[in-house]
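Pasting the structures here.
Just so you know, all these numbers are worked out from the coordinates, no wet-lab data involved. Here the structure is a predicted model, which is why all the values come from computation and not from measurement. Cβ atoms are built from the backbone, for glycine too; each structure is taken alone.
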Structure P
Amino acid sequence: MLIKEYVELAERTRSQLNNQQLDNIHMALGLVTEAGELADVFKKNLAYNKSIDWINVQEEMGDLMWYIAGLCNINNFDIEQILQVCIDKLRSRYPEKFDEDKAINRNLEDERKILEQVKHNIPQELIR
């Protein structure tokens with residue numbers, strides 16, 4: 001399945017709160033919830049020596065993607081463009097491969113210029 005197709009298909013199962021700000025909050029809180037559930041799997045492995053349920057890990061990853069798809073739909077964001085800009089930013093930061101020094105000493109001004117390539121369709125009333 002292509003990622004744009006996934007974003008379209010995920011939309012049919014999203015609760016519509018009929019308010020862009022509330023819809024965004026719903027998706028953001030969902031991301032936090034699902035990230036916590038994913039982290040809990042690894043916490044229990046680390047602290048309690050519980051086996052990692054890799055099927056559950058994949059489910060939580062899918063749930064995270066569903067909320068990301070929701071944010072894209074609500075805000076008319078192009079997920080492929082977002083992903084490409086992320087890769088462009090990382091290529092700028094790490095031209096060859098990951099480097100600890102470059103991770104700490106980032107050129108935030110250059111990275112911001114790359115990030116601003118993403119088209120924004122956010123209503124002015126949501127920008128504060």
Structure Q
Amino acid sequence: MLTYHFLYSNHAFAKKEWYNVLAPGFKERQICLTPCNKSAGLFNSADSLRGRVFTTSLADCNPEADSWRKVKFQCDEIKGFDCYTNFHGMDITRDKACSMIKKWHSLIEAFVQAKTTDGYIIRMFAIAFTDKTSR
């Protein structure tokens with residue numbers, strides 16, 4: 001007979017609460033579950049979740065998308081056991097970046113930082129590759 005000892009003993013997960021992490025504007029709204037220490041005394045579990053950054057594949061949010069794109073979401077608001085997030089950034093996986101770099105090609109990287117009219121700071125990164133160069 002299989003028993004779950006962590007429910008009855010001093011297992012670390014016995015002292016956790018699980019929260020749904022919700023992403024804005026995707027077909028699959030719930031991207032993951034995250035554990036958090038239970039509220040006790042003056043400690044509020046929602047305070048430790050606020051500001052936490054979650055990274056997931058874009059294919060997990062939108063099944064038609066590429067799986068090599070990573071999307072980051074930052075938790076801004078907690079209601080009940082739901083964490084509401086905002087977009088925090090996008091990246092590509094390491095294997096995709098390595099497959100784009102080829103021998104005898106030059107790599108050009110650049111970035112620019114701009115402030116929008118509503119006060120957000122956007123940092124854009126660009127990567128480019130030249131044609132094959134001669135020795």
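Tell me which structure, out of P, Q, gives 1.26 once Cα Rg over 2.2 N^0.38 Å is calculated. Here the read-out was taken from P.
Of the structures labelled P, Q, which one yields 1.7 when distance in nm of label points 7 Å out along Cα→Cβ at positions 57 and 73 is computed from its coordinates?
Details: P: 2.8; Q: 1.7.
Answer for the origin of the read-out: Q.
Quick check: -22500 is what I get for helix-only ellipticity at 222 nm (-39500 (n - 2.57) for each DSSP H run of 4 or more, over all residues; to 500), calculated from one of P, Q. Which structure matches? For helix-only ellipticity at 222 nm (-39500 (n - 2.57) for each DSSP H run of 4 or more, over all residues; to 500), the value -22500 is produced by structure P.
Given structures P, Q, which gives the highest value for distance in nm of label points 7 Å out along Cα→Cβ at positions 81 and 113?
Values: P: 2.0; Q: 4.1.
Top value of distance in nm of label points 7 Å out along Cα→Cβ at positions 81 and 113, among P, Q, belongs to structure Q.
A value of 16 for relative contact order in percent (Cα under 8 Å, 6 or more apart), calculated from one of P, Q, originates in structure Q.
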